[in-house]
Structures are given as C-alpha cells and as structure tokens.
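*Asks:* Listed next: structures, encoded as structure tokens.
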Structure P
Amino acid sequence: MDDDGSARTTAPLEDYALLSDLHTGPLVSREGSVDWLCFPRFDSPSVFAALLGTPEDGRWKLSAVDGEVASRRYLPRTFVLETTWRTPTGTVVVTDFLPPGGDRVDLVRRVECVSGHAEVEHDLRIRFDYGRARPWTRRVDLDGSGTCALLSVAGPDALLLAGPLLHPAGTGRAEDRAGTAQRHEASPEGHPDDYRGAVSGRLTGTFALAAGEVLDWSLTCHPSHREPPVPQDAQSALDRTVAYWTEWSARIRVHDRHDRAALRSLMVLRALTHAETGGIVAAPTTSLPEEFGGSRNWDYRYTWLRDAALTIETLIAHDVTDGALHWRNWLLRAVAGDADELRIMYGVAGERQLPEHVLDHLGGYENSRPVRIGNGAAGQYQADVVGEVMIALAALRDAGTAEDEYSWELQKNLLRFAERHYDRRGHGIWEVRGPARYFVHGRAMMWAAFDRGVRAVTEHGLDGPVDRWRDLRHRLREEIMTRGFDAELNSFTQTYDNREVDAALLQLPHTGLVAPDDPRMLGTVARIERELRGDHGLLHRYRTATGVDGLPGDEYPFLICSFWLVEQYARSGRVDDARVLLDRLAACATDLGLLAEEYDPVTGRLAGNFPQAFSHLGFVRAVDAVARAEARPAP
C-alpha cells in the first residue's frame, strides 16, 4: 500500500473481520484498517469505502510501527476482535468492537502495550456519502472542562472522534503516553496547540506506549445539527459488549469443531439483524464481485424476505425464537395492509424504494465494476418468496409460538397474493435479469405456501379457505410433476421451458413436495453432480453459459448450493459423502469462521458479498443434517 493512499492492492476478503452492534457491520482488515463502515445503519451511506476503492475513499488504519500481526481472534463467543502486533521492541494488542444496545452507534478501538515499548500509528480518512463528501474537521470542547475531541461534519452527517487527538495530515506529529499531556512537534503554521481544522478529512498521529499503558479511541456518529454526544467509557463499553454476546450465545450447545463453527455462523446471523427494526440484511456489504474483475456486483445491505425467512428457520431450529418474533413484527410493518404490493426485499426498516444506481467514482474491489448501491431486483416478481415466508412462519408456529390476529391475517393475505399471481412467470431465486419464466423451484415453493396454509387450518385450528388451498396445492403438484420433471433425463428441470438443471432444485425436499430419497430426486442429484459440480467438488448455481440470467461473465461456486448438497446427502443416506463435503466446505471459512457468498477453488479465495447470511445459514443447516443422520445431538 502506498503511504499517500493513491493506490493499493485490495486485501483478500478472508483477511477481514466483521464487527457488529446490531445496527451496522464494519469490516476490519488483518492489518488493522477499517475499510468499510456505514453509519448509522447497515444500508446507510458509507464513511469508509476503501474496500471498494483506495484509502482515499475512507478508512481508519491503526497499526504498530515496524510491527507485524502475530495473531488475531474474536474473544470467545463475541464479536470483540483482538489483534496482537509484535515489533522489534514490544508487543501491542488492539481491541476493536461496537457496543450493542442504546440509540447510538460507536466504533471503539483500544491499544494496549503488553510488553516492552512500541509506537502505534493512526491514519484516519473520513469520507461521507461513499467517498463523495469530505468533511470539515475541528477540535471541540465537549463539556467546558477541557475534554477535547475532533468533530467532522459534512452536510447532515457528523462523526466525533474521542481519545488522544490526531492531527491533520502534514501538520506534525502527536505523541501520548496513557493519557498524559500530548507533546507536539511544531506545525508548519507555528501554532502546535492550535488545531485550525482540516478540510481534507485526513487525520494522522503516532503515539508511543510502554508496557501496561492503554489508549482508547471512539468514533460516534450523530446528526450534524445536534450537539456532539458524550463519549462512552471504553472499559464499561467493552464489558457490556462481551456480556451481550456471551449471554446471547450461551443458549447454543457445542459438541465438536463443526458445532463451534456453527455457533459462529449463528452469531453472524444475529449480527446481521438490526436490533431496533428486526430487519435481517443479506450481507453488510455492496458490490463485492461474484467474479473478480467482473460486473456481477450487487448491493446486499437489505432485507430479502427469502434470506430472512431461511435465517429465521435456522434460528428457530436452535430455539432462538426471540429473533424470529422480532422479524415477524418487522414483516407485518413492511408488508402492511396491501399484500398485493409485496416486494421481495425491503430496507432495514421496511423501506420499499431501493433504486439501483452506479457509483462511477469508486474503482471497485479488485477493479470489479460497476459499484452499485440500491438493487433493481427489488421490483422483480419471484414466485418462491411467499413459500419461504410461509415455511418460516409455520416453523415458528410449530415451535409453540401462538399466532395473533395480525400475523395470521398477514399469512392469509400472502396466500391471496400467491393465488392472484398463480399464472405469473417470475425471475426466480437467483434474480435473473433475463426473461421471466416458470422456475420449478419457484413453483414448488408456491406449492409449499398453500401446503402450510392447509396445515395451519387442519393442525392448528386457524381459519381460512382450506378447500381452495387444497385444490391449488393439488394443481401445483400435478403441474410440477408434468411440466417440471423430464422422464427421459430422470431429473427435475430448471424451468418448464428448458432442460437445464439448477442447484435450487436441491431444496425440493425442504418444501415437502418430494422425499430426499424419491427416485426423481435422486436422479436430479445425479445430474446436478455431473453438470454443476467441478473437480473441486463445489456446486455452481446453474450453467451461466446458457444465458438464462441475461448477464455477461461467469461466477464462482455458490457456497449455499454445496451446503444444500450436504443436506441432501445426509437425508438420503449418503452420510459419508455428506461428511466429506462438509469438511471441504468448512475449510473455506476464514480463520475467524466467516463465509462469503462464493468461493474460488482455483485461487482458494472467498468472493461475493461478505459475510453472507445465506452461506452461514446453509452451513448451520448442513451441520444439523449430518448430526441428525449420525443420530447425535445437534448444536
């Protein structure tokens, strides 16, 4: 990386750690650079966007001078990141976290010298609005007692940096020992103690520490028209953060190494849930490519009904029903009274309009352009969505959570929506941008929607037009078996009008339409293995060369598809194959247990948005399926 930040080689995704306070999800590189941060929400404009460009697009780097990273880890059962640096003269530990709870968002960074002595260097470049707005930064007295901080403002947004003060780039050097008086070199203006402001928004500083000394910084967002908030005490904030995550994760049992990885995956699903609204984002990032250098780059910082429903199913399976109820309430607000205007995705608080546009000024991760914000797929019709939501809500009902008049009325409205759109072609689970089609997976999920409606009446005593739902369920089954199964190929097909195969067909047993060991399903699996699995053993979603998705370029194997194959193996008696593939997939995770959307088996790199809820819920389900097949307790 160049010191002036003019260019750099992007860090691989596996070098990044996720932090979360259930409001936003910054990414911190192994080298101590916060390269992605959206304040105050997952889907807010970024203040650090170096991940999608260069350091000049915003970052906060904290590193030991002349040091190297010896190790990093999350504190057990938390999202508190601890990175240990070794230098020729000492050892430094950097602790990064976001305290959950409350109505404020703070990024806290603590530096402790644990042996010898060392220097740490800060390079803070604040760039509001995806790097399009540079702030005015000035020193402020917070309480009239001489406690100072740096306030950066651009339009409606403000960030307050509390802790040992940094200087505008080029005005000199600041040193501090555990909070003692700062010693400055003279600035070019000749006024070392007069902080005059920095339009550039770049703040730098070097701080010397000896063994036992600690420095704390916090970065807090707030509306620029309001008074800056009082900084939190770092130690109490750390204690609260550790307590929150350890208490939340204490309910998850762990038996072996896959269970430990599944625990981290369940925690990722929680980390991607907005604490106040209950919206669950698909990933905290945008435009991380499905092919390095390619154009398949999408914004995943929103709540997909499908992804959230599958997440809720996974949490319910592990007795985490509080998050499920939170999401059900979010769903009620998002869909509101007009299910006929159902969207496939919403903003974190239920916003309906997510217009897609391109940020031309950002170079893209690994030069993968365009960089997009918003998502045009929000306006698509996807026939599977209602089925996935109905399956998740049925699981919540079966787990003992009673329906209220609003939640069941919502589900009846969703079934009315499915009935009104019975004959409509859709764009499928993969959100193809080619022509709409009858995707077999989507029709099977529509079958599942009416099936769960029938069961709600017959098994739980709820009201509804059960005879009509039964008829629609029967018609869909006959249609799928007639038009979506190719007897000559002995396989279900991707759509009614082609003979391709699709990894999403592995989800047919999950709907209940067919059993995992049904001969038609086994024939489909054999064909998926032949046509979508490479020598590396991982599955592609479908063959992009057919042009079905209407997009240029290619993509790497999608991790959730291979996790679905683990499930299918385990449920159809191929337990040894399931174990082997599960081990292969577990090795794709980072040292911190994080998974992206895809994996490039040639380079051994993660790709796509990161970390990805789809991949993590797929991993948990795969671990559960193998555990059940081995007749041992699930985590």
Structure Q
Amino acid sequence: MSQFIQFVFLGLSVGAIYSVFASSLVGIYAATGVINFAQGSIALWAVYVVAALRTDGTFVLPIGKISLGSEDDPTAMLPAIIIGVATAAIWGLLAHLLIFRPLRRAPVLAQVVASVGLMLFIQALVTLRFDTESLMALPVLPQNTFELAGAVINVSDLLLAGAAIVISALFWAYFRLTKLGVATRAGSEDELAARLAGYSPDRLAAIVWVITGAASGLIVVLGAYTIGLDSASYTFYIIPALAVALVGRLTSFGIACAAGLVLGSFQAVILWAGTLDWWPSWAQTGLGDAVPFVIVVVALFLLGGKIPSRGSLGEAKMPAVTIPRIRPIPVIAVIAVVVAAVVLTSGSWRFGIVTSMILSLIALSLVLLTGYLGQISLASMAFAGTAGFALSKVTTNWGVPFPFSILISALIATALGVVVGVPALRIRGAQLAVVTLAAALAIQSFVFNNPSLTPFEGNLIEDPTLFGWDLSVRQGSELTTIEFSMMVLVVVGVLTLIVLRFMAGSTGRAFLAVRSNERAAASVGINVAATKLLGFALSAFLAGVGGCLIGYSRGQLSAGSFTVVVGLVLLAMTYVGGITSIWGAFIAGIIGPLGVGYVFLTQTLDFGQYYELFAAGSLLVMAVLNPVGIVGAVQDAVVHIKARFGPSPSTESSPPPPPNDTSAPKASSHVG
C-alpha cells in the first residue's frame, strides 16, 4: 500500500505539466479556436534555455548566442528562470503573429498542419541549437521528503501540483473576472460583436498566446529536475494534455487541471503495477501512453457535439481538388524516368529512389483520406508500421509467400484503420486530428516499442521471391538490387493507377461530396458513415502496403522506421507538395525522409542534420503563404497564363453530384 501511495504522489509532477498544458490549450482555443499541438515544444525551448544558462551562462538564441556567465560562474537561478519563461512567451507571441493570425480564416486543415509544423520546427531547432546529450536540469524546488503511511513523498511533487492549480486558477480568473478575458470569451462567440465593442480579437489573442507560453514554460522549468530533460517527451506531452483538455470540453480550466493531475498519477500507478508479479508481461510497456488515446476517444464521443466552435468572420474552404485523369503518355513518361533513374544509379542514391517510391504510396494515402475525403489523419505511419511488423510475423512464423504476405499484412493495417476511423463518424476537423495523433502515439508506445509484442531483435522479414525469381533488396555488396527496385515500382505503380480510377469515378465523387458538405451528401443518398470508413480503410491499406515495402527494403524492422515524428514529417512534405493532388504525393516521396531529396541534402550538401528543420519550415511557409502546395501553385500559374493568352478551361466550383446522378457532367477540373 505504501508503494501505491508513493507512486500516486510521484505522478503529480507529470500531472502538473499535463494540467498547465491543458489549461493553456483551453485558453488558446477560447481566444483563437486553434488547438495548439506546439504547446509542448514552446515549453521545451524554455527548459533548455534555463538548463544552458545554469550550466555555463550561455543564452542560446535561434541564431547566435549571448554569454551571460561561464562554467565557473553560471547564471543564477532566478534570472535564468525569468529569461527562459520570457523566451517561451516570445515563442507564443511569434506563433500568433507569424502563423496563426494569418491563418485566422483558413480551413482547419491549414491550422492543424501549421500547428504540427511549428511543433516539429521548434523541436528540430532545440536539437540543433542545444547540446541535448549533456545538458541536465538543475533543481529549482526544494528536494525535501516526508513520510505518509509508510510512503516517502517528495515535497517538490506537491509544490508542482500546487503550482499547476494556481496557474489554472489564474487562467480562470483572467477569463472570468477581467475585462480583457471576458472580451476574449465574447469574441470566441461572435468576433464581429467584439470588434464593434472596441476590442481587437487579434490583440486579445496575442495576450493569451503570451501568457500561455509563459505558463507552460514555467511549469516545465519547475518540473524538469524531477522528470528529466528529453527533447521528445515534453513535445508529446501535448497528447495527454489534449486528452484532459477535451474532458473539460476545451472550456473548463478546473476540470482540465484536475483531470491532468489524476491522469499523471494514474499513469504512475500503471508503471508501478508493471513491476508486480501478477501483472501481464504484454502490459508492462506503453500501456500508460495508450490511456490518453482511450480518454480522447471516449471524451470526443461523449462530448464531441458539445465542444463549442469559435465564431469567425468568414467561411473557410479546403484547397481545390484536381480530379485526376489517366493519360497514357504522362504515365509512360514517369515510369520511363523512374526506370532510367534506377538503372543509372547505385548505392544510397538507388535506395533513395526506392524509398521515394514507397513514401509516395504512403503520401498517396494522405491525399486520398485528407485531401479528397477531408478527414485529417496523423496516423499514416502507424498504419504502415502495423503492416510492417505484421509482415515479419506473416513471413517468418507463417511462411506466407510474396505477394500474399503483403496482402495479408496490409489487410491487418486496414482493420486498424477502420477502428481508428470510427471516431470520424462523430467528430471531424482538429478533433479528429487529435484522435489520430493520440492513436499513433499509443500504437508506437504500446505496440512498436513493446518487446513482448515486437521484440527489439528478431523482427526479421523473409526476402520476397516470385516463381523462383529472387526479389531481395540486397545481393552481395549491392545495397539495392534492380529486381527489388522494379518490384517496388510495379506495386506502387499499379496501386497508384487503381487509386486514380477510384478518385475519378463514383467513389471519388462521393469522397468529394462528403468533404464539401456532409449533410448535403447525405441528403442526395450518399452513406456518409460508410464513405468515411471506406476512406480510412483504403488509406490504411495503401499505407500498409508502403509499410510492407519498407520492411522488405530493410530486411529487419525496428520501431524507429515508423515513429510519430516520421509520420508528421511525411504529412508536412505531402502538404508542401499538394495535399489534394496525386503529384503532391510524388513530390512528398521525393523530398520525404530518406528519399532522394534527403540523400541530396545529406551527401551532396551535407545538410542532413537540418532536414527536419527544413521540412517543418517548408510546411509553415506553405501553410501561411501557399496552402495549395507546390502543385496547386503550378496549376494556378498555368491557369493564369492560359487566361491571359488564351481561352480559360471550364471549371466547376460546386460540389460534385452524387454517383447515382445521371445528369452529372463527365469532367470537372476543380472542386471548391
């Protein structure tokens, strides 16, 4: 019993961070309607600034450094904390001014990807600017202990919980008792009315971004010594924080704070239970990280219809969709270019080409689900990894030959995709993004990193053969064989052509109708629920096949191939290429992780360490300045040129008619 009590109190330190992050999310949502996935990264910067100042007196900036001391005479604790918290506040202000204010009337997809991009950008900048391997957090709070019912309790844990409660209470007081806070809440209901009353919603939002950034930075600085410094953990603490914020319907600071403290203690108790003899071995790793996913799903299912949406001055629309057509000459030309590239290259360059083809297929799953169906998913690599690890079992344990091994493994991923897609029947937009990101993190922690389910060693994959033809990726010293490369090209090419047919046919029109207006689609006979689940199933199947090809290209899998960060980077690259276009998927494959663009940055320019920073920065620029992506910008330029120098092509801006409408036009170039 004493150990149980001790772990309950130990969990308060992490729970305090959940609470303040959740309260910050509630405040930002009330002020802007944005769910800020980057809240943890903002706090991450602050804690490393403080750690560097207290270690050797170096004030690290995004560009350059300022010496405020030395190793013998580092910066004192209080000034270091003030500087660190101030940097978090500045990051919050910059996020508002440079990213989210320009996206105020943008579609939810643009806001979500911009938030994800900011999260990745700050995290990548932290790893580049700070010595994350050697920096350590020094204590800020007293390290005294006392006994309670035989359990040793840290005073610092109680102080952290108290600080979280005070911060949440101050947030409540600001929004309920001050004129600016009340005006901010009023603006969330009716922005025009707030303007007519003499308040600037932009300035009110800026204040909230500043105070939430400072609060998040402060609680992490206070708790870093107890929890430790890790550039990944604080970033993804946003998932449990989102879970408890959703329990409070993104409106209640008190519920969010209390739920955060309870969740932290509950996760600590699960960690303690894993040490007991009767606890099952499969539940000893990652179960605590899976709990937030369950909380998110349950909260959104129960409260999804009750979570308030922010009033705005304009209607946000998704980027236009180009309905694809299969043209033999371009298809043959693309295939010829890829074949020539494979034949004329070797080593890491050929491996990069093969990886680009595989990533294009996974990016195509995002285009299909997010670009065409309008369902924001951040779990593509989770589906790919599920199929990849299933492939290991299917080939080594069951002896299933190629290509049936890919089919079975991809169908397993498809089943998971349908399960993850079930919440989409009730929720959409940023809330669905929260569900899929929580699912991806839960799968990574509970499945991929669980040695009982996927051993760190032993995830071998049998080389593919077809009618005695060896299609293995390596032969002797050859890193990537031509036979394997051609096999990947055939699989990716065939599936891409099938998807093109889907998109151009009745299924694609149904997807676009659901994306444009679910109620209108249902009124003309489209089964919205079935269409959504079909979209998740097809997307997961494509990602699953991509995961199998990744498995075959490695020969032995590890969780590092399918991390949440890799999936988010691929989403970033897909958005940069064009989330609503097949060509956008191809561009994403080229510039995706370990693809041709990565090989070019690493080997030719020696900029490999800047890849994630480049990816996240490109995403932010595209989200703010060019939400249609590279492909959309090129198409807009072509249309502009044709409009100026020749007759413009006919376009159709209304949603496509249902599949059973025989009066439908046979071709439509854009769908708004």
Structure R
Amino acid sequence: MLDPISLGAIAAVLGAVGAGMANEAGRWAWESAGGLVRRIAGREVVAPATREQLEDVARLVHERVRDDPELARAWLRFAEGVRGRHSSSGVGRRRPGLPPGPRSFTDRGSALRLLDGEATRAHRGRPRIAVVHGPEGIGTSSLALHWGWLRADRFPHGQLYVDLRTRGPAEATSTFLRLLGVPEEEIPPTVEDRSALLRDCLTDRRSLLVLDHAESAAQVRPLLTAAPGVFTLVVARHPPAGLDALRVPVGPLARRDAVRLLTDLAGKRTVAAARAALPGVLERCGGSPYALRAAATHLLSPASPAARPPGTPGDHPVHTAAMDSYRRLTPGAARLYRLTGVHDWPAVDAATAARAADVSEAEARRHLAELVDALLIETSEGGRHRFRPAVRTHAARTAAATDGVAACSAAVDRVVRHCRDLAVGAARAALPESWRVPRAHSPVGFADRGAAVAALAAEAPNLVAAVRAAEEFGDVDSVLTLCRALWPLQLKAGHHDILLPALRIGARVADAHTPGSASAGALHAQLAHSLTESRRWDEAESEIRAAARDERASGHARGHASAVEFLGLLRLRQWRFEEAGAAFQEAGRILDSIGPGDEGAADLPRARALLQRHRGRALRGLGRRTEAVATSERALAFFRGRGEAYNSARTLTDLAETHLDAGAANLALPLVEEALTVLARENATPHVAWLRTLRERCLT
C-alpha cells in the first residue's frame, strides 16, 4: 500500500485536486490545498501550472510533513477528503456504441484483415492504433464502422466514437469522458487533465475508439492510450504526420465491386435495365462508394448521370456526384442547398436553413428532407445536418455563379442575425440581472433560465461560427453583441474550450473598432474568465489588465471594479492570497466611487457582499482565520437576508472550511448541515458532493 505521505502520494493528491477544478467544489478544494501548502511551507507557494511545478510543490510538502507529525496529520485529513470525493464519483460501466454502419458494404477484404491483425497482435507495451485513410467519399468512415460492428464482441466494454470535424481535442476528450459515465461537473478544465483522466478510465477496459475525420496528430494524441485492451481506429484523408500507427489505405472500388454495390443499393432489375448506361455511371463515380450511392438513387431516370457527358478530367467523384444530384433537385431545394452551403455552419437545422434561404421553417424542413434523400447533406447528432466538405464546396461555388455575391452575403447575414437574436434572447432569459448581458432587442424568448442556458449550449458551435462570419463580413456590432451574449453560458455551463475562439475574436474586434470602451473592457473580461477556467493564467492576467484599462478609460466604474475583482479571483487560483485580498479591497474602493444615480448603483450591495465573501477566502488562505470568519459572516448575513440560497450555501461552506482548518469540527458541522439544507431545492450536485465530504471530515 502506498504511504500516504510519500512523494508519489502527495503528487497524486495535488494532481487530482488540480484536475477537479471544473466546478465550484473543485475550485474550493484547490484553494484549500493552497492554504494548507502555505501553512506547511511557512511561506507563500505559487500554485503549480505545469507537471514539473506540481512535482516541485509535492517535494516541498513531502520534506516538511515527514518531519512534523502535526503537519502530517493536517495533510492526511485533507488528502482523505480528496480521495473520498474522487472515488465517490466513479466511472459508470456504461457500454457506449458506434453510429449505424452502412447497410450495403462490399470489398475491402484486405483492409479488414489488416485491422484484424492490428487489433489482435501481442501488445508488448505498444498501443494498438490503425489509421484508415483515403480521399473524401471513398468509404473510410464506412469501413471503420463496418469493422467495428463486425468485431463488437471483442470490445465488451463498448465502442466510443467521435467526429473530429466538429470537435477539437478538448471537446473530444470531454465527449469520451461523458460516454464513459464521468459526470459533466467532474470533467477537468484542461486538455492535459482530461486526457489523463481518459487514460485512467480506459486502463482496465476492452474498448474500441473510433476517431473519425482526423486532420492532424495533435488533434488525435490527447485521445490515445496505451491500455492493452483498447484499439484505436483513426479515420483520415491522409495519415497524420508523426502518428505511430498501422496504415490501412483505402482506394477506389474495383469495377466488379462497384457493380456489386450498385446492385445491392438499386436492385438487380434496375442495374440490368441500366446495363447500357452502366459504363458511363461507373466512369463518373470513379470507384467512390459515396458517388455510387448517389447514382443508385436515380439510375433509371431520364436525367441519369450516364446520359450526361463525363465530368471534367480531374473532377473529384464526390463533386461530380453532388453536381448530378443537384441537377435533380426541385427549384426551392436547390436554392436552399446553395445558400445554406455558402458558409460552413457546423449544424444546419430548419431555423438556420430558413434564414439562409429566406423561407419559412416549414418550407426549409421539406427542402432539407429532399437534400437528405439526395445524399447532399448528412444527418448528424440531435437531428441536425451538415455538409460533406466537397459537397459544400460545390454548393458555395454554384451559389456564387447562380445567385451572385450579393445574395450569398445576404444569406450569411440573415443567419448571423438569427444567431444574434437567439443568443441575446437566451442570455437575457438566463441572466436578466447581469449588466454584462447585452440589452439589444431580441424577438426570441424562453420559458425559464434553464431552457435559455440549454439553448445557448446547443447552439454554441453555430454561435461561434456566426462570430467568425460577422468578423469576415465586417459586422462589428454583431461580433460584439454575440460575444457578450455568451456570458451566461460561460458562467453557468462552462464550454470554455468551444467559446474561446469566439471570445478571442470579440476582444480583437473591440480593440480595433471600440478601443477604450466599456464594451471592449467587458469582452476582455469575458475572455479572461474563460482563460482562467482553462488554467491559462498568464494569458488571463493579460486580458484582465486590458479589461481594467478599458473600463477605467471609459469611466465605467462598475466594470472597472469587476475587472479588478477578476484579478483577485485569478490570484486565489494561483494561491497568491495576499495579492488576492489587495485586489478585492481595491475593487471595493472603486465601488465606493459609484454615486446613487450612476450605472450599477442598484447592484452595489450585492457586489460588496460578493467581495466580502472573496476576501474571506483570501484571509483563510493566509491563515488569518478570525478575520476570515468575521468577513464571511457579514457576507452570509446579506445573502440570507436576500434569500439567495446558492450564495448562502457557498459562504456557509467557506466558513465551515475555515473552522476545519483550525480543527474546530464542532463549529463546522452545523454550518455544513445548514448548507446541505439550503441546497435541498437547488440543482448543485458537485457542491452537495463536496459538502458531504466536509461532513465526513467533521465526523472523523
């Protein structure tokens, strides 16, 4: 059994606490660790931001606790709480599966044998990884899914699938962790910690991982594991450089196999009746399963592909198939196809398509069904749709030639405005009291806060795409409004890895077009918040200082105070408690400059109470427990008086931990019990889990 005060055990506890900062309870544990490390070291110790720094801190703690029984007992009490908290969540033994495989499948015997060989070879410390690669539309994804279902019995703990077209490494690791049963609130904030947790979850599993549409080794590496029971299938157009894996090339189907696939899809009678046209069909399809599937839908029609001249030499079979299918569309569906494909929207639904084509949602829904039947769009998660890259390229080129640049720009602008209206309406419903939420008019309403946050989360990829499009088209107002409307999603649901690209654009556009404004300050602050939550602390500090600069220049005292408060919160994360306290005091002085009629005056009592709570946390980290208790109790009195259940519970938790630091479990226990009672009607699972851990510490 590992000695709990050994260097390895201490590093493991610090690593577990750092990885758990995805929620409020995790951040509490991190601050608690910082205060305890300061006490053990007898001086300030800056929070580790890298693995090497973490090991340095662990070494410092180890050297002190091994020679001081009292410090060792304090560390053991804390470590036991961390172990209890993390072990209680567990990873459910879920058995996730793959998307449906193709109904008709032919050839690929050689590729299937290669995959069988890699999946069953002796492990000997070398991860089992294969890259299935080939040009778009050649059937690489179908091959991976077909093999996965064919060999499902080899993977009793399930098969995990992710489409990397729509997810970066952070989102992809998060997706896998959710599929494995890790609660959302326990998914770590950084890619590195998510990757480490994923490897831990897969250690004793026999599972298949399918990483579809990969573009680079950097995108794939966080998802890889050396676990002996795991086989990873990477699907890509080209083998990612630097990835050590078995390469499984996939080329065009031979003529015999192409005919067999057409026969499976269209039927023997249809293929026999089209015997004269068959050579032309096969030539246009070029051995591409996608093109053959598209051709099979209209093999005997008067406008059969074989009745038209061959494509231009060098044309991609997918492009040729898209051109053939497009010519068969009804005029309305053809127009919707063109204008929706002008921009790369991650998720196309009826609302998005309706705005692009300027038609009703009911009409858009009918046209989308026609496009699905023609294989021009694919149905993705949640019943939404997306284009294949080569098909969207065809749609955009056809739109430019048919509708003209002005119509294409108008289509993108309508979708951007739709996204802006939706985001503003949801933001105002989710966080009506926040001065950060834009006050622009929105025709979109929501029943309650939960529905509004859920809508923002569901639309997040399209909202980010809308910010990019608005920047490209020079629509400054839409960029700034869309980004500010993301604040409730950042605050309440996280999604920082998805939102960071949009927030970076927002801050950049604000600096270029509205420097020194309150709007620029707000966007720098939002970016700083997501960077802080992602543990990119150096970048976060730079953005916080930019926010304070712009808010001060604009004379917006409420925003200036908030930016300085953000700096204090960052310092708490960094275990720089003295500087944190100074920042909160400075923020309070700025609030004192707000007059009765000034903007933000109505929010002053609550803003001061929050600062008091934060100051109590800083004082606790410094070991000044008497002052910490007094400061936190003043904040608690305010929140109790206002009936703010969640903030009351958070402050009660602060007080309980302060008493526990002093060994006064008798004082901490009633506060923990009260906090649990307060949260009885709140959906705050991670907070409740942490409170239960504190209760156990009180009772031992």
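*Asks:* Using the calculated result 0.98 for Rg/Rh (Cα atoms, Kirkwood Rh), pick out the matching structure from P, Q, R.
*Replies:* Values: P: 1.00; Q: 0.98; R: 1.02.
Derived from the structure labelled Q.
*Asks:* One of P, Q, R was used to compute Cα Rg over 2.2 N^0.38 Å, for residues 154-241 alone, and the answer was 1.35. Which one was it?
*Replies:* Going through each structure in turn, the value belongs to Q.
Read-outs throughout are calculated quantities, based only on the coordinates presented, and are distinct from any laboratory measurement. The shown structure was predicted, so the numbers you read here are calculated from the model rather than taken from an experiment.
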